[in-house]
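Listed below are the structures to be examined.
What follows is calculated from the coordinates using simple rules that are stated; it is not laboratory data. Everything quoted here is computed from the prediction, not taken from an experiment. Cβ atoms are built from the backbone, for glycine too; each structure is taken alone.
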Structure I
Amino acid sequence: MDEANIDFNDIDLVGVTQGPGLVGALLVGISSAKAISYALDIPIIGVNHIEGHVCANYIEYKDLKPPFTCLIVSGGHTYLAYAKGYVEYELYGRTRDDAAGEAFDKVARALGLSYPGGPIIDRLSRNGDPNAIDFPRAYLEKGSYDFSFSGLKTAVLNYLNHMKQKGEDLIVEDVAASFQQAVVDVLVEKTINLAKETRSKKIVLAGGVAANGGLRKMMKYKGKEEGIEILHPSNILCTDNAAMIGSAAYFNYINGNISQLDMNVVPNLELI
């Protein structure tokens with residue numbers, strides 16, 4: 001507020017994450033937001049955290065309008081959806097086990113890297129061979145838009161254990177690049193297929209993993225082949241931030257979705 005040179009009297013409404021997330025953190029945020037809303041007598045909007053990631057793109061691209069296909073990939077969530085409107089989504093796919101970002105973090109930990117693992121693996125991948133190790137790609141049943149990364153994670157762990165038992169030197173950059181490529185291949189193929197099915201002219205990336213250089217590069221390459229525009233927020237808007245929640249609150253407000261002061265947190269809130 002100091003940086004924006006405003007005070008509480010300049011605020012028109014309060015947006016706050018209602019879920020999903022850790023219940024303790026959600027309760028702190030929603031309690032503060034309720035207090036501000038009550039004290040200033042202004043509307044309060046409970047925001048879906050996943051929707052917030054999508055709405056970060058409206059900050060980056062002022063002229064962006066639905067409909068479009070969106071891939072939301074973060075440490076806790078992986079969704080493939082079709083945005084029919086600013087607050088209306090049709091869900092086509094989700095992770096059945098580990099989220100993409102979660103798989104990055106677990107593999108990074110197995111490699112002895114720090115947290116969060118995604119940015120480090122992305123950086124190491126630039127100096128590695130993505131074809132060095134043939135890790136599995138889980139495309140699931142024919143026509144499915146769901147994701148599964150637990151098998152890939154297990155395959156990486158088995159490879160690391162195998163190399164250790166044999167006493168062979170490990171090329172961390174090759175492991176990182178091969179693992180990342182296995183994740184990116186599945187994310188890109190399913191997203192492009194959905195965009196073609198829904199006849200989307202745009203694909204929007206959202207969430208922390210949307211900052212991944214390998215994902216952005218391959219998605220743009222495939223998008224160019226299919227004549228589909230690929231959009232993603234700046235890195236600072238990919239990770240969790242208050243601006244995206246404010247953006248989502250605004251679009252919910254203009255669509256008449258106003259919350260009440262008795263609303264509660266929903267730790268397992270779904271996109272739809």
Structure II
Amino acid sequence: MQRDLEIDLLRAFVAVAAQESFTRAAATLGRTQSAVSMQIKRLEEIVERPLFERSKKSVAITREGETLLVYARRILRVNDEALSRLSEPEAAGLVRIGAPDDYATCIMPGALSSLSKAHPRLRLEVACDIGIDLLGQLARGELDLVLATHALNDLSGEVIRKEPLHWVAASGFYCDEAEPLPLVLYPQGCICRSLALEALDRMERPWRIAYSTRSIALINDAVASGAGVTVMEAATVPEGARILDGEEGFPALPEVAICLHHRADEPPATALAAKHLAQALRA
């Protein structure tokens with residue numbers, strides 16, 4: 001008998017995986033908790049594998065669930081792109097997008113490419129800067145959309161996804177714990193910088209800024225040369241880098257949220273671009 005992965009079931013599955021909670025997932029989907037639980041049960045029957053380990057306090061994805069999650073996100077992305085392309089009017093005009101350099105380099109190229117292919121008459125301009133400055137440009141009407149990082153206790157805009165933070169260094173990096181920790185970071189105003197310094201201050205570990213730049217390429221070069229340690233979202237860690245989480249002298253770091261901010265008087269082309277980018281980046 002043919003078994004098919006149903007879109008509604010996959011959407012519920014991705015929501016539970018992202019929220020790590022049936023209750024929060026139900027809220028994002030506009031359904032009851034029992035309805036979402038039934039959808040997950042139905043999906044587990046179809047794949048004949050447990051997708052989550054449940055307890056009274058937590059929901060953890062299984063190894064089989066992690067495997068399915070990769071495919072589920074792809075399927076939902078293609079499904080949403082197809083429906084968007086067929087049902088929405090052709091968009092035209094200029095959309096000005098602001099994003100930190102690491103997002104523009106590491107996580108946005110695929111989303112921007114698919115947006116351009118779906119709506120070839122859109123003209124996209126991407127400006128790179130730290131979030132606080134980009135949000136100022138958005139408020140002044142100089143940008144149409146801004147992708148920015150937020151601490152989980154200070155959210156604003158449309159939450160796209162959450163990312164864990166990591167301490168990152170070159171593979172052979174060494175620093176004497178008696179010396180201040182050399183740091184390679186974005187300038188003041190960067191949320192990740194603030195969270196990292198607060199964590200070090202709480203454990204009373206001395207630090208110094210060895211290198212500060214708005215360029216992810218320069219940060220990667222400085223770290224690779226052994227100039228110091230940086231802090232990065234999981235999606236932006238370069239291949240071959242050494243993650244220092246859990247090592248002596250490196251405190252735990254919180255998750256951050258990637259949020260999409262819209263201009264107040266959003267024209268149709270910008271709204272369409274925002275919808276497309278949000279779907280692609282969530283996937």
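Structure above, values below:
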| read-out | value |
| --- | --- |
| Structure (I, II) behind the derived value 13.9, 43 of Rg and Dmax of the Cα atoms in Å, for residues 149-204 alone | II |
| Among I, II, which structure scores highest (criterion: percent of Cα pairs over 17 Å apart, for residues 53-132 alone) | II |
| Structure (I, II) behind the derived value 5.1 of distance in nm of label points 7 Å out along Cα→Cβ at positions 213 and 261 | I |
| Of the structures I, II, the one that 0.15 was derived from, the read-out being FRET efficiency 1/(1 + (r/R0)^6) of positions 61 and 189 (r between Cβ atoms, R0 = 25 Å, to 0.05) | II |
| Among I, II, structure where Kirkwood radius over Cα pairs in Å as derived comes to 20.8 | II |
| Structure from which 21 was derived, relative contact order in percent (Cα under 8 Å, 6 or more apart), options I, II | II |
| Which of I, II leads on distance in nm of label points 7 Å out along Cα→Cβ at positions 21 and 93, largest value | II |
